[in-house]
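Readers should treat all values here as calculations from the given coordinates under stated rules, not as data from a laboratory. Remember, it's a predicted structure, so these values are computed and weren't measured experimentally. Cβ atoms are built from the backbone, for glycine too; each structure is taken alone.
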Structure I
Amino acid sequence: MTPVEFQSSVPAQFLASLDAFGKPDAFRHKSDGNWLDISHADMYGRVRAAVAALRALRLARADRVAILSENRPEWAAIDLALLSLGVVDVPIYPTLTPANIEYLLRDADARVIFVSSKEHAATVRGLRSRLPLLEHVVAFDADAGGDGVETFDAFLARAAEPVDDRTYRALVAEIHPREWASIIYTSGTTGEPKGTILSHGNFMANIRQCLTVFDLRPSDTCLSFLPLSHVFERTAGFYCMMTAGTSIVYAESIERVPDNLREVRPTVVCSVPRVYEKMYARILDTVAKGSVLRKSIFHWSMAVGRAYVEQTAAGGANAATRLQRTVADALAFRTLRERVGGRLRFFISGGAPLSKEIAEFFRAAGIPILEGYGLTETSPVIAVNTQENWRIGSVGRPLPGVEVKIADDGEILARGDNVMQGYFRKPEQTDEALAGGWFHTGDIGHINGDGFLYITDRKKDLIATAGGKKVAPQPIEARIRRNKFVTEAVLVGNRRPFISMLIVPNFDRLDAWARAGGLDLSDRKRLTASPEVRALYQGIVDRANEELAQFEKIKNFTVLDRELTVAEGHLTPTLKVRRKIVEEAYRDDIDAMYQPSPGSTAR
């Protein structure tokens, strides 16, 4: 659907967009409280300047260079510059612990690392003595230099001679589609992170596949806040937008996203379900604090919206429902859309399962969330719902050029030009993942008669109870997590007689609730163990159990007295639960839930 011809490498695609669009606001970011535009021409100049400086470092093709930074224009410029030279970049999540960062830098044999801030510069300084192959550390922020860390300006000054347009285009013309573009490490939910090798051809295949079904336009604006170290944001939020000529605006931070949505007024946003869950909870909380009349109007409007969605999906809404939808839009939905800027055409969701309830809610309000599915190893998109073809609860149809089949054990297998080259220096894991010429996703699912793919759960996450029943934890956890008093929920019960759960409260909401009820807040362990808190969460569990089969019901639970964190290894950088680590950390609490007389436990 894009007016630009698809190229064979990422930098070549950047050049095609530069030549086709030449926009004055190709990129935007905020500096000193003001939104600043970066034109295609300006970004092109930055990329060429970075290429000239990188050449002075005498990097060889396929050398690895890491990027440890939040989303910002420098990230995009360095990424494009590295890829233009045939150098492989290794993106690192800015929230990783020093130990995780050290592991990735050592595993990738990184020769250079670009960091964003004083904080990240200090982290790398502390690791450098243990990383003999790391030759250069360059910081984007001017105040982060010194003590072995070079400022970005000093790095640019290394250039022996400028790289002009002709020279740059000649460099890009040398890139072969099978050359490695990036090594992106998996989140490590089931073990140590693996370096996924993605070529230029892999990225370009997925860009072409996505833009065949998505109508992205030069008139669109995308707000970028998922980390560019996440392959979903890298491909969908950067490369696809760049190819389509869509303006990319970097959010100030994840905390500032609600404000930035109203300021930037984007037309398309890529995100993970956790963001939509928070938006949903915030809206419901606002409604709950309103008058009886406002509550009635809201709930009536949502009922009308859901009826409209159901009828539309079935072939078309009747006249009465269309009229009611117009009234509901004026009374409620227009206000909701203004909260996300008022111009949004659609959200795109990936990275984890999206709750059906949340998908129905936003679509009823005229803000469709198009859920998709993929993995780092598939660059990443395998399937996605589109504006024209969607089924709530599914992850859409496989993209053109991506083959999907279901193995005998229910595992989803995928094949296509978007599938990785392999895992870096892990031949056995590569052979296992690509056995039989298909990528084994590790996910369980099925395809319906209309060709829509549905995900059940992770193959390795399925819980087998002592009675032999298989329980998929993610849908049940999502059901509990939708409640405003819950931040995280972890189902347990493998080889146990019944299903139990660890619940992490939303402590801000729990503390406010407890304060209003006169409970003692001085000791969090005592608070989470109190009968009042137990009763609160028992109600949440009971409501979830009403919709579950007998063998899936949560028979006992523990309310934890602290958050799960990335720093302690409980969560991946994308906030997915590392189940084995959590179960080991809370082994005593889990064992206590299976004692002969189950009762309240808290930690």
Structure II
Amino acid sequence: MSQLTEGWNLGSYTDSVAARVERLGSDGFVERLWRKDPSLWSADPAVQTMISGALGWLDVGAEMESRLIELDELAEEVLADGTTDVAHMGMGGSSLAPLVLGHAFGERTGWPRLHVLDTTDPATVLALDHELDLGRSLFIEASKSGTTAEPLAFGAYFYDRLDRTLGADAGRHMVTITDPGSPLVEQSEGRGYRRVILNFPDIGGRYSALSYFGLLPARLTGIDVADLLQRANRMAEACREPKVVANPGVLLGATLGELALRGRDKLTLVMPAPISTLGVWLEQLIAESTGKEGKGVLPIAGEPLGPASVYSDDRVFVAMDLEGEMDSEVEARLASLVSAGHPVVRLPLASPAELGAEFFRWEIATATIGAVLGINPFDQPNVQESKDITNRLLAVVRETGSLPPSEATGSAGRLSFFGPGDAAGGSEALTALLDTVSTGDYVALQAYLTEGEAVDTALAAIRLRLRDGLGVATTVGYGPRFLHSTGQFHKGGPASGVFLQLTADDARDVAIPGQPYGFGELKRAQALGDLEALWQAGRRALRIHLGPDPVAGLAELEDLVDRYVRGGGDA
């Protein structure tokens, strides 16, 4: 038998997954999950206390249904004001669900457009500023803790712009979502923000899609959040089924967790275009939740589906089958993957409105993966390391006026290379790094660059040359966004990552009110902090500076990668 249930093509792994499913059933996993039993994930009393305070997401769908009137009232107010644009400003869990929903549903006739700002890239901040009519825009400053550097910087910048443009009316164009008692509450009230919305303190950021963080910006831009919640709550009811094989969330988590234990720890997501950004949300949810203690499931999002021959036996494939969107080439390649013995799971979706249900299904699945792997999926112990180093570097800026200088270990053309102390110089540094790649590894492109079509295209070309030439999984993440998602996996997960950090010169910086540095300096400090944290964790990492023209620099890097994979080891 190759299927546990319809759509589960697990091949030779069917029996081991079936045994895991049976074990979870006999352990009463589902009943204990809904009782919020922290011993599912840890025997340590201190850890159990922490987990007990992080399980509010199990009930948030029903809780938010009771608060729809509140969302409706604010949406009607904002619409009556003639608001044309809503800018949601956050990082990680506070911004990724709005990013998914905005992309999936697009602009709604008669409603404001949704923009999501989750990068300290100064060109992106300026572009949003220039695009918006401040007097007809609403800004949402979103931070669970109220201390996250990026949303605080976004809020300071746009409040200052509103204050200088509109004066006393500035606060009417600002809304905060944060936890009770966070520093943002007092700050927002002091500035006269239109609303200070308190989220649920027992929900971690990456499990907050169905809370105010995900649903408020959606409702303000005309998305039917009542329908999203109804579908999510139907999924929640299905996930109460004690028979694991019939439980859509626990079965998925049991499958992915068991496969990871057997070496299939690269979760390759096949997403149709209308819901492609769901992969970015899943990257954070799964990578940050499971990537710790040398274990984890690594989501591979945005990597085009290739022929079966380019994949090794570390992959599992999950295809989101959105009705009317799967093309014949994708279908043929999925069939060939099944024939080649790769585990393939198919999840049907009738429409983008099913995203509410999928948010909940995958949260349940991720919690289940944590139990199978024996880790706590509700903390992120390695995320703070990069932040601490970044803060140390920013302290230097406050004292001296600039970041400490970085000395390249070599250069080639327009590219400069920065490696650890004993790194090779020039393109030999890239050769030395890629020489370490072996089966079961993954190569991560960490792009501290301005997002755009040309950069996207160039990064996609490089990742495919690396995947097909080296036979390993690849990821692409824009910084600093990935610091709040896959960054935990990079340092706390398996030591199988090989990292190419990509930086470039900013055409201009943009000042952050109240700080002695701008967004560009902050982004550079974040990049340097993350690189140092990777080296301290013993990870294989190289920084490549692309110069003032990132697209031209990426073209040169692609040429070096192409020469390496064609020449068998010489970039």
Structure III
Amino acid sequence: MFSTKKPFAIIQKLDSDQITYLEGDVLKFESLEELKKHHSKLDRKEPGSYSLLSLFPFSQAKEYNYKVKDNGNKIISLSVTKQLTLSAGELNELLPQRNNKVDKLNFELSDEAYEKVVKDIIEKEISDGEGCNFVIKRKLSCLIEDFGLDNALSILKNLLSKDFGTYWKFIFYTGEKYFIGSTPERHIEIVDLKVKMNPISGTYFKKESYETNRQFKNELIDFLTDSKEVNELFMVLDEELKIMSRITRKGGMIVGPLIKEMSKVIHTEYVLMGIMSAEQNYIDILGQSFFAPTVTGSPIENAFKIIDKYEISDRNYYSSALALQGYDGNGREFLDSPILIRTLEIDGKGNVDFSVGATLVKDSVPATELKETKYKSMAVMNALLNKGEDELAKKANRSLMSRVANDDEISILLQDRNQDLSKFWFFNQEREKKDKYINKKALIINNGDDFAHMVSFMLYSLGFKVTVEHIEKLDMGSFERLPGFDFYLVGPGPGDPNDDTEKNKKIFEVIQKVMDKKFMAICFGHQILSRYFGFDVDKLDKILQGEALEIDYFGSKQKFGFYNTFMPTFNAKIASNLKGITYALQDSHVMAMRGKNFASFQFHLESILSKNGFDILKLELERIGFE
């Protein structure tokens, strides 16, 4: 059945007993627009059929002007001409079993080198305000001797039989290369106009054995209550909310946190759901969703700069995405896209590339992050090596969550995480529209952080017509000639507000031009506004990247999300010369400012970590004159 004469793919989704076999012709595209044009010309197929399976290189980020290494990889699409459905048992009978002989096993970064990278990311990037988390890959290469189709299919057979809990297990033979993986994470899925994303973060390393169920439960509780692991998931949740805010406008909701167990690790995750409009194109939405923060970092634009700075080689197709398009049983178009991680890339001679990464945050421990890369790679590498398993290893591969399936203590611990999160994002937001905001126009300046799109979504949900302009693309000569806006927001971004950069100069100029208008400033915008008023903005001893803090907000105790390394320091003498401004202070730092026509916040009221952030936004809009 299987042959190298024709490109093919085999896909198992969510451990289903129904497995899909696809066959067809391979096409290559330079851009998403080329892919979109090709897809638009395809004849519409019958219900339950597939049209395209596409593989995207990480270097596709060049379409968004992100800094990225590019060795010329193209979008590879399988134009489906044949499809079959097999049971897992039927496929297992057809797949060969081979013992792969592997040589020239080599890590691009040694254990010591990777630990140094982790340390440098924390001390030189996160601590200098470049972002709250970054993912740096660790690449392994090797050679499978006497490699052929049977070797590739045998790896898939091992994954299907030994790994579980993943989103997709698959092989895609492009005619030149094999991509074989067991990826845990849905990037984006569109079914019946419902858009889902699935941020996963936080990793528990499964042991080979546990003396008692109680031992496993205690260790699981320690993992679920570890502040580093909890905050890591919140950070990527915020990042994927930025994406959802950009591509959906009809409300949405969050489900979770949930536990995702695989053969070697356990992760935590949320599921995000939004509603697209019928006019939107699926490939456009896929493009707007690139790239997953769980495999890049945040803010996304700066994450690419950090990846380019610290990674030695091109990522090829690692950490991009696969995308399957077709028509469901009712004949409606769908798209299903997993993230391309825990995936082997093998050429026709048996040369293997395999990359894995860890999410690096301010509290990361280099040795632990190194260990995470090893555990994440274990299931796929064992499948490659056809590594035999003793009884202890077999037990470790089995599900452990069944031991606590009906344990309400675990359920309560998970739900307790949500108690101080923003309720705005958990429920359908369409009911928030108010007549007083309908047709009001708002301009948001994106200073390099797509939190700007979350604020945009909040304003849109109230009724505003919102325009988002990136600071680097903003022509100051035409700024005043832009159509009149009723409200301006100077948004967040990475970097040092004290640097004499063109970006900072431009933000100063924006603030100068909006001082007599209704406006707000957030985080980096707040810091530049504070400098504009004459306050010093100092680097914090303890950085606040991804922290929720309770502060006194003008007489009300409120918990907000902070993503900052710098903060304005209050100066009474300067304040006395600034008439009509009041301040929310904590430990001599300016947490917020209020003027007659403006409000400014060091925190992110749009963040999932800001419990009443949406209420504060509405409060301040009314206070500055929207009544």
Assign the value 35, 20, 19, calculated as semi-axes √(5λ) of the Cα gyration tensor in Å, for residues 253-492 alone, to the correct structure from I, II, III. I
With helix-only ellipticity at 222 nm (-39500 (n - 2.57) for each DSSP H run of 4 or more, over all residues; to 500) derived from the coordinates and found to be -14000, which of I, II, III does the value describe? II
On distance in nm of label points 7 Å out along Cα→Cβ at positions 165 and 461, which of the structures labelled I, II, III is highest? I
With FRET efficiency 1/(1 + (r/R0)^6) of positions 85 and 357 (r between Cβ atoms, R0 = 30 Å, to 0.05) computed for every candidate in I, II, III, 0.05 is reproduced by structure I
